[in-house]
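Given below, in the form of structure tokens, are the structures.
What follows is calculated from the coordinates using simple rules that are stated; it is not laboratory data. Everything numeric in this text was worked out from a predicted model, so none of it was measured. Cβ atoms are built from the backbone, for glycine too; each structure is taken alone.
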Structure P
Amino acid sequence: MRHTVRLHGVIVGHSELENVEPEVGRAWGAFRPGLGYELVQPVFRLFSQAVPRDGEQRDSDLLERYYKARDALRLELQDEQGRTIQATAIHIADYSEEDGDSPICLDVLINDRHYWDARHGITDSEASEPKP
């Protein structure tokens, strides 16, 4: 299922979110940047600088700047039909400058019950039926 990340209507990129952990509300997968990615890339590069993959110590001040900047973006996640999926956090792991072979990854915390029901093939009528 194709998911779209948007910044105020501008397409930032797409992901199939092929990996899931429904019990914690997490989905992630390869991210394909769109034309609008250049608008948000500096924010996600802050994270890459704050949390190096090579095991160097984290930069807590830079990490705090990243979280504030990311939350201020107010990114939206949408499904194939253009419906907004309620997400508590949208993160793009972009280590492309450090490792050009490393794919960019979208990681999302989703607190939308309808999304998880649909992902598991549960219809709205099944979801509202009382459990035995």
Structure Q
Amino acid sequence: MKKKILIVNAIYYKKISSSLSSEAKSCLVDAGVMCSEITVPGVFEIPVIISKNIKKYDGFVALGCVIKGETPHFDFISKSTIDAIMKLSIEYKKPVGNGILTCLNVSQANTRSSTSGSKRGKGIEAAEAVLEVLKSF
């Protein structure tokens, strides 16, 4: 049976999320798995979409970006989102590749979101992590 993976992509930073998504999809398609994508406004909405779809898919790839501003909002959003994703992964025993960038500025986010030279983008890394974990199931 072919594995099914859902990409949940936060599109607050459209250029960054587009790059992450395109690389993750390419990686998953090349691996021969079925993949679908749901977009959400920001990373905070990723866990609820994974939770709603937890029984329909074998694994998930969470993509998006949070860029630090002048308030503690960055810290709260980043920690609560990552904690919720980890809790879902452990509770339901389903892998979730974390491709959520937590960056200090847009330049850093652009660099981390795409492949250049010998460096792989975080979208690929998140997709590969899910595929690797699924091998042990």
For this session: For structures P, Q, calculate distance in nm of label points 7 Å out along Cα→Cβ at positions 35 and 67 and state which one comes out highest.
Result: P
Exercise. Here helix-only ellipticity at 222 nm (-39500 (n - 2.57) for each DSSP H run of 4 or more, over all residues; to 500) was calculated and came to -9000; which of the structures P, Q was it taken from?
Worked result: P
For this session: Using the calculated result 1.02 for Rg/Rh (Cα atoms, Kirkwood Rh), pick out the matching structure from P, Q.
Result: P
Exercise. Among the shown structures P, Q, from which was the value 3.3 of distance in nm of label points 7 Å out along Cα→Cβ at positions 83 and 107 calculated?
Worked result: Q
Problem set entry | Read-out P(r) over Cα pairs in 10 Å bins from 0, in percent, for residues 59-98 alone, computed value 23, 43, 27, 7, structure in P, Q | P
For this session: Assign the value 31, calculated as relative contact order in percent (Cα under 8 Å, 6 or more apart), to the correct structure from P, Q.
Result: Q
Problem set entry | Parent structure of the calculated result 1.00, given that FRET efficiency 1/(1 + (r/R0)^6) of positions 27 and 91 (r between Cβ atoms, R0 = 30 Å, to 0.05) is the read-out and P, Q the choices | P
